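> Just below sit the structures, each encoded as structure tokens.
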Structure 1
Amino acid sequence: MAGFGDPHLQTVDAAGLRLGIVGSRWHNDLVDHMISRAEAAAEACGVTDVVVMRVAGSVELPVVAQALARKLDAVVALGVVIKGETQHFEYVCDSVTAGLTRVALDESTPVGHGVLTVQSLGQARDRAGLEDSIEDKGWQSTVAVLDAALAIREVVKQ
């Protein structure tokens, strides 16, 4: 069930943080919108230093996320992977998720996972933050990653 257990994230005061957004080009119209929603979330949180990068597909997201994580305070990765008729979907989803997690842990920089891994284009549209969507993963993953970056900043201060 979409949205079940949603933490109802509120915007945070992340002024001064530097954010990287990396998006894939597959399903470009949806990812473009997710990027615009991520940028809007960053602005709502007071972030003015935002770097946006694009890559061919979701498999390329982790390596560019890592390059951004080495220079910035937080990164959000955005993409759309829709299940087809082969096992390729599982391989892509597993490698992207593992790669983004590894980047966050290796670089000690939070990486927001805003990659939609869905069964259909309709499910992707429902989560892409469009006017008729039920979820807004571009916004949500950005607020979540900025919140995590602030938490890390607090830990480092202690």
Structure 2
Amino acid sequence: MWPRFFVTIILFASLPANATTVYDRIAQGMTPNSITLIGESHQRPESIVFFESLITHYLQQNKCLTVMLEISSGQQSLIDEIQQGQATVANMKIASPIDHPPLRKLIQDLAEMRINGKCLKLVAVDADFKPGVERDQWIAKKLIKLSGDAPVLA
């Protein structure tokens, strides 16, 4: 049986202009067993700024958070090493339509938050691009496995 969870989809156009109010409204929906999906345009620095600001705002409440990254699951061990200060984002292989310097900086910043004691888990959820792997099904399965005590932000 599939675990019960909530999925929140945020539409930027429907949110008020005050950033703190926006973050507060989103954070209120980030509860255990919830998954919050933030749509973005790839390679746009403002998307990364919003995402990181939301994460920072949420973690200031001394709560735990799981952050899904649209990066090949095959990179998870490297992400784990980055979170332990044993590797750098320069070593990561990120798909070219997604890869850009602000994304790499985000990953490094999030890893540093974890190193500095924030209750944060980074998870690479994208399918490894192999024949026979259906990307949407792969990500959906990963989402379900991640749902738990800490809310998931993707």
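Taken together, the values in this text are just the output of simple stated rules run on the coordinates, not laboratory data. Small disclaimer: the values here were computed from a predicted structure and weren't measured. Cβ atoms are built from the backbone, for glycine too; each structure is taken alone.
> On mean count of other Cβ atoms within 10 Å over residues 48-55, which of the structures labelled 1, 2 is highest?
Result for mean count of other Cβ atoms within 10 Å over residues 48-55 over 1, 2: largest is 2.
> Among the shown structures 1, 2, from which was the value 28 of relative contact order in percent (Cα under 8 Å, 6 or more apart) calculated?
Answer for the origin of the read-out: 1.
> Supply the structure label, taken from 1, 2, corresponding to semi-axes √(5λ) of the Cα gyration tensor in Å, for residues 64-103 alone with the calculated value 16, 13, 10.
2
> Thinking of 1, 2, which structure, once helix-only ellipticity at 222 nm (-39500 (n - 2.57) for each DSSP H run of 4 or more, over all residues; to 500) is computed, gives back -15500?
Among 1, 2, the structure yielding -15500 for helix-only ellipticity at 222 nm (-39500 (n - 2.57) for each DSSP H run of 4 or more, over all residues; to 500) is 1.
> Here is a follow-up. Here distance in nm of label points 7 Å out along Cα→Cβ at positions 120 and 136 has been calculated and equals 3.1, so which of 1, 2 was it run on?
Of the structures listed, the value fits 2.
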